[in-house]
Structure 1
Amino acid sequence: MTRPRAVSTAVVVLLLLAAAAPAVAAPEGQVTWGIHISLAPTWFDPAETTGIVTPFMLLYAIHDAMVKPLPGNPLSPSLAESWTVAPDGLTYDFVLRKGPRFHTGDPVTSDDVKFSFERYRGAASKQFKERVTAVETPDPGRVRFRLKQPWPDFLTFYSSATGAGWIVPKKYVEKVGDEGFKKHPMGAGPYRFVSYTPGVELVLEAVDRYWRKTPHVKRLVFKAIPDPSTRFAALKRGEIDVSYWMTASLGEELRRTQGLTLKPATANNTYWVYFVDQWDPKSPWHDRRVRLAANHAIDRAGINQAETLGASRMTYSLIPGHFEFFWQPPVIAHDRARAKQLLAEAGYPNGFDAGDFTCDAVHAGIAEPIANDLQAAGIRVKLRPLERAAYNKGQVEKKFKNLVLSASAAFGNAATRTEAFVAAGGTYVYGSYPDIDGLFREQAAELDRKKREATLHRIQQLVHEKAMFAPIFNLAAMGGYGPKLEESGLGLITGFPFSGPYEDVKLKDR
């Protein structure tokens, strides 16, 4: 008689506990973003992620990763609840979180993780193919990566510097194909795809349950509004709730407008002038004094104030200041007299015609004052802004001459940024120096963190001493939001210039 009574008592206790537990509020309302560029379907597919941050604006909504940057943690466990690294650095074992499902309803398994990695063809796919020997799936909840040799940055590349660790549903992709997947993507993120109108808008809706937390907002709408003045007007009228990429003048007006909030967010974006002809003995840029002259000619503080109201960080490096292994270079003073003196010492007392200064047209606002500063010091350049696709193509194919305004917003650390832009063989590297290349190879297999940090610091010192680049600043992205929002998501993820995580975005109670 006591056993049934005990069972019934236990049931009553459980029911009382369930009744006492706070109910999770269902997602409500809509938040609309004004996006500074037209959305591309290729950004719906993690497999095609390039070495820029823009696709992650959508990945954070539709998809989920094994490990990803989240507030307070650049390597936060996500679909993988934990991982271990073998002492020799050759094996990474991941344990999958129990419960996450794709928007198809299927659970996320190790087969999906392996499939997503093997179909990945975006940034650093060559490095993955060269360094990963096998992906094993001992059971549906575990994945093992085997490496040919130690690669201390494997997790950085896998988690955030690329889209390789963002997981797609194997069964669904095999059913609809790559093109079908881009037309109607299915992921494991907090929001599911509803509709996409090319050049106009993308609409997403919250999933019922997401492992991290139930999203606050029911519907997300991303509207393509390339012109910043038009975006600001839409924000002012309440047609959008968040605007990306405001100019300084609009930022000032936004800050003065009742109900609107300016939110500069330090991003991974750094900008620098690349002297792409410095390895040509016949070029003026072969002379370090000329490169130093250009560095002293640029009024970085003035550009910072004009473009981002002084909110950007003056790091004097192409490495963001918040990246792991960052080394702080000395201040590069704006000194026009010193710039002219250096040019004279290099044999150019009257300056010289420096040819084209190529930039992405989107960044012309930064390139124009740089060109003016160089001109004032005697380095006469002709600004050549290109549409983004043409600019990116020229950068990858290394077609440009003279000067290029380069930039990167990719996640990573000092080593990953160096690999792409400084060391021999890098995607955007026009030339390199043997001493830097030797040190880079040395750190690439070093498992002792302190030793690796010292080597990476020395590489950055050499980059500074050789004046390989003229660094500008570490951008603070000028975002803004309207009166409906309690939390815009801007600035929550370190280095991320967009809203995120989307499940944290919240409307004010009405």
Structure 2
Amino acid sequence: MKIELRNLQYEDYFMQKDAMIEAYAGIGGDYWHEKDIQTLLRIFPEGQLCVLVDGQVVASALSIIVNYRKYGDNHSFEEITGAYTFSTHDPNGDVLYGIEMFVHPEYRGLRLGRRLYDARKELCENLNLRAIIAGGRIPSFKNFSDSLTPREYIEKVKLKDIYDPTLTFQMSNGFHVKKILKNYLPGDTESKEFATLLEWNNIYYVENQQVQLINVPKQVIRLGLVQWQMRLFDNFEALVEQVEFFVDAISDYKSDFILFPAMFNAPLMADYNHLGEAKAVRELAKHTEPMLNKFVEMAMAYNTNIITGSMPIVENGSLLNVSYVCRRDGTWDSSYKIHPVPSEESAWGMVGASKIKTFDTDAGRIGILIDYDVCFPELARWFTKYGGVQIIFVPFLTETQNSYNRIRICAQSRAIENECYVAIAGCVGNLPKVNNMDIQFAQSAIFTPSDFSFPSNGIRAEATPNTEMTVIADVDLELLKELHEYGSVQVFKNQRKDLYEVRFKNKP
């Protein structure tokens, strides 16, 4: 047996006619006439598909393109086809409308319908159309119409309580029911003249797509992480010199982002160690604005986006922990730590901020969770579910291996449960002359979701533990889109919204 999927040709008509008659024998054996197929092949040959088994047409799918706004969700089959003339076909429309799909009864165990649906989806994507829409019969409804409404019937089919040969197949191929239509196809007594309005959305659709030659939105993003060695510096300028060394080195690899660790500038507290921990960290905070200015300059000079780790800052008399995203175009924004760790509260008097936000960049939408914040799943869920974040950056500082593992395991969990990338970067080494900053342990890494398109262990790349180095790796944003729709599990889709949700008392 040889199976071939290709575009329908005029010479196929009589084979197609015989298959149509057999396919619709139970509802009158009606079929498309030769002139109808001629018209479809003339106006839209790409949209007419067929499957041949041993050279015989045994299945077919016919479609047109329509400007869906002209018709909306309340239409009949006659209206959408222009009284069967196909005058409604619009090459500049936004929807691929399925007007026919059948399989010869003798070949229905070969999953030929799935092949046709997959080809339709591929066509929709390649033509950059917003969706596939079709009216679907519900032939088994005749057996339940006395006890169930159409809506109840569809829900039971969805729950697999009832098998409908048409609707069950369509749902299994990623279509969802938008609406129930009455009198869509007069004469369909099996469906009691009801129909489902079905839709499949093209996740790759780009509205008003135009050819863009420069500044094209990136699909593959290169991340660079700095695993920073704590060391004493003679002055602020010496620390800036070390920072620029890493920016220079990583930008040579055309990285889109460079992530520094939390509190990487803590060595500057050595000059204030005699003041006590709380006063010393406030003196360190005086270096934050000058350091920000240096980061902004480097982001522009080296043509990269920099996540500045985190640094202490005093605002309105309160000590906070802040991270900055410095974009390559010279703009910048700030992200504050929400949850100080207990030692930061007791030793430094640090407090948490009360607002979160996301950031648009030329390499996707990002979020920043400083250190301990990654241990609170609500923040990452809001980022991804409502903020559209694709990459979460986590600058961290941990003293021991068990505290590091707390950050690592939580970060990896955030990547899996939110179907996004999470990059973490930390400090290594020790600072014997700075109180409350004695030792550090880190292994910087980039985590991914856990599915077939990603590494089996969910780790895109990682550093050698406790060694000063960089980590550079690429992540593919398109893989996230595909995961959301076609993954072996869909975490976002499967969340029980009827039971719980993430809400903030202060508007993020």
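For the reader, a short list of remarks on this structure follows.
- Comparison of 1, 2 by relative contact order in percent (Cα under 8 Å, 6 or more apart) - largest value held by: 1
- Each of 1, 2 could give Cα extents along the principal axes in Å, for residues 311-422 alone, but the derived value 42, 34, 26 comes from 1.
- Ranked by distance in nm of label points 7 Å out along Cα→Cβ at positions 263 and 279, structures 1, 2 are topped by 1, which has the highest value.
- Origin of the derived value -0.57, -0.75, -1.07, -1.14 (log10 I(q)/I(0) by the Debye sum over Cα atoms at q = 0.17, 0.20, 0.25, 0.26 Å⁻¹, for residues 359-430 alone; candidates 1, 2): 2
- With FRET efficiency 1/(1 + (r/R0)^6) of positions 343 and 367 (r between Cβ atoms, R0 = 25 Å, to 0.05) computed over the structures 1, 2, the top value is the one for 1, the highest of the group.
- Taking FRET efficiency 1/(1 + (r/R0)^6) of positions 175 and 319 (r between Cβ atoms, R0 = 35 Å, to 0.05) as the criterion, the top structure among 1, 2 is 1, with the largest value.
- Source structure of the calculated read-out (Rg and Dmax of the Cα atoms in Å, for residues 47-110 alone, 14.2, 42) within 1, 2: 2.
- Cα Rg over 2.2 N^0.38 Å - highest-scoring structure of 1, 2: 2
- At a computed 16, 32, 15, 17, 17, 4 (P(r) over Cα pairs in 10 Å bins from 0, in percent, for residues 223-294 alone), which of 1, 2: 1
- Ranking 1, 2 by FRET efficiency 1/(1 + (r/R0)^6) of positions 191 and 327 (r between Cβ atoms, R0 = 30 Å, to 0.05), the structure that comes out highest: 1
- Structure responsible for -8000, with helix-only ellipticity at 222 nm (-39500 (n - 2.57) for each DSSP H run of 4 or more, over all residues; to 500) calculated and labels 1, 2 on offer: 2
Computed from the coordinates by the stated procedures, all read-outs in this text should not be read as laboratory data. Predicted, not measured: the structure shown is a model, and the values here were computed from it. Cβ atoms are built from the backbone, for glycine too; each structure is taken alone.
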